[in-house]
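Enquirer: Read through the structures below before going on.
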Structure P
């Protein structure tokens, strides 16, 4: 007769991560965040991940406020992670919510009225009731504390990783060009960029300006502002086309008025493209010493910074080297490790 005692097997905790936006064939920022995080979490030991790609039928708010909590209970989840502000306010499971930025507060006109109301109604409540709040930058964390009056004790800063696959496709025709990437909306400050670009063209600049991103309301105004200057609006691009466009650019210029992180800066740096960047909000935190900066409200300063990077070979080489080093600090493996540590904190209370 054998007398054996099976070793005690510690239960592996489970996190339920709302992954609906990752299922979008053309993911935006949150969808890319969820995809990258899921890939990183696959390499993190000690957690089991459940990531439902579909919600309850009907209005999204019903699934977010009722369906997610029920799904967490059914999955036996120990932690529930809402990756975009909409953590169930009533739930039986410890909650983690990610806040990418509060642009809906700072630039409400950039959002459809119903969308803006939803964000402004649920985000402060989610932040206040979550066991832990993940912010993608120190700037966003400070903004959350300032606007919502919350104690920073429950907030954790976990930066993003680059999400655009590096390709090897040939550069597009029509070089040389300067590139800006992002939705065509007011907070991106592209009208001032077009004006600065036209001033540089009048001084002899030979580059084109390419604006890559879906039209979110500013397309007609940008075309009118461009006049006969060589400004191209590409519309939405898939990953492969955007990668090629980035790698062929002589500079990435990002004049945005408000960003919670600025992932495109890291994407450009990883490809050896010098970055010319606004000093607004979280952008200096992300770019560090690997960008040439300008006041986003000063068109002359924008033009001067851009001209300096295009004309000064030594400056370009320094930015390229510093950019590659800076980009190497960001990865989804790092993001996942730090996020899993936040899950553990939420579970421990």
Structure Q
């Protein structure tokens, strides 16, 4: 099956996805999936569109070397998405990986809606659409007969949403808690070891793991966006990150982290939510955990999420190695899911 892909945003995650697709091409061939990149739209580096297919790997190299991928006057992302409507392919997918706007989730939400209007499926690693409008976007995608998938929005490539959707029928999820921000978890561990805050943050930025605006990580906004996304999808909430009680790392964090460690405990930035629908209560807070808590043993960039369910009880999903490759893989899993759904309707 030929699948036409349009990238909206072409940063680290999107470029790693392009490389990953090349690396797993034999596996995709075995599944009879032939992805063809037909368009790339960026805000600052131009764009390009060719219905016969682009050399996305070359575009990724150009951007990594500081160049542009097209003229600055290239049509807007919304215009490129509209153009996708006439693209000949068995499936058309918008891959939305623009940066998070923590105030409104825009323009990513509008990109998703434009994709639905163009008859395209939408895959995103951007937390904004799920954190600000998950329920509305899921309804709109269903009405348009397309998919809206977002596995990469939380915990990189670990199958949180896929796991619940595909393998947990009739399970009631009553709440969750977790460590869901790699940057702050790494920094807290470094502070425990008396390393400077700025050096630890710089290391995460160099790896491309910290957000483009590091305050989103350090001030707890990224964790709040992921908390809202999880609550909106798993607990049927309709909240935004702006409504979540939030705490970030501050001047006292180093002392708190070292003191907790000295007493056999660990300080972690914990995202949590309980309830359902309008009754959901969610928070992001620095919390001291007992040494035997499943979240306490998370070091480096590790993340974990504990689901409180009935009748399965507590389920803990741990990611020891998080990063760009894992997030890119999440986009790949969503691509395969779209193809399976399209074939199921044939």
Structure R
């Protein structure tokens, strides 16, 4: 029987299940070298195509790891565990059911924009395996909000779904609010929560929306629309804001002030970094784009800690960046996060990372 985070109830602990668990743990380490022979975007497509087939025929569920229940409430939502999928892996909400077999407590899809857009020219995604990192300059490539919702509507999983929204690349910042409002209206009924992405480094000028003045204007409009949509749909869909790791301490404090005053429901820290200090001399580090993975861990955790101090418990923090182990997930929680998300860690560690992180957080 399946629930929001996979299989309900702990399977019997006997020799058969221990052997099965060990076999599952060996699957991704076997396939990863094969995937890493492919271009990263090609590997992404091949992996998802395989996952979709495995899900359709029940194979993914049969090989799913048990993830312990460890409920937590945030944004008025009850999460079965603290481990979520970060936006960016499933931009078009086309693989929700397969991803759900990994045992996530919540899944965030997107970033989606009002109109379809191809993103930046290829190549635009690079592995830095020496540092367990990725560099991407994808640029919000997606099929648009209409196709996104059609995909999400076909999913049978009914767990907590976050929908990450952004502006089209050719929409000037002066009219950015129009794109965010259009997306909010479109996804409101389907989303468990909506994330406002103003921190990708791959859309020109997007990070300017993190300034106190521009963020205040944006959140004021979104919160007013949220109130009207809540009345129309008879449900309250929380709004989170995703911020960058490349922020000064005063900028973080300014963002915190706006989030509290405008009554944001959560903050996600962080997006990818433009810094290369932690990966100097490694292949591909001169490529433009955002760096994610292990080199981002300490930087993202520092932002979580600064936000936690500035917010003083007024709204929850979702910690993201460089989580490749259960200890990394615990570090984000200890810094002040309520929930965590992973993405690049999945590329290097595979689906077993979800269960490892959930166990590490459930044990405390």
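Every number here is computed from the coordinates shown, using simple stated rules; none is lab data. Fair warning: this is a prediction, and the values are worked out from it, not measured in the lab. Cβ atoms are built from the backbone, for glycine too; each structure is taken alone.
Enquirer: When mean count of other Cβ atoms within 10 Å over residues 99-106 is calculated, the result is 20.6; to which of the structures P, Q, R does this value belong?
Expert: Label of the source structure: P.
Enquirer: Which one of P, Q, R has percent of Cα pairs over 14 Å apart, for residues 179-218 alone, as calculated from the coordinates, equal to 54?
Expert: Numbers: P: 46; Q: 36; R: 54.
For percent of Cα pairs over 14 Å apart, for residues 179-218 alone, the value 54 is produced by structure R.
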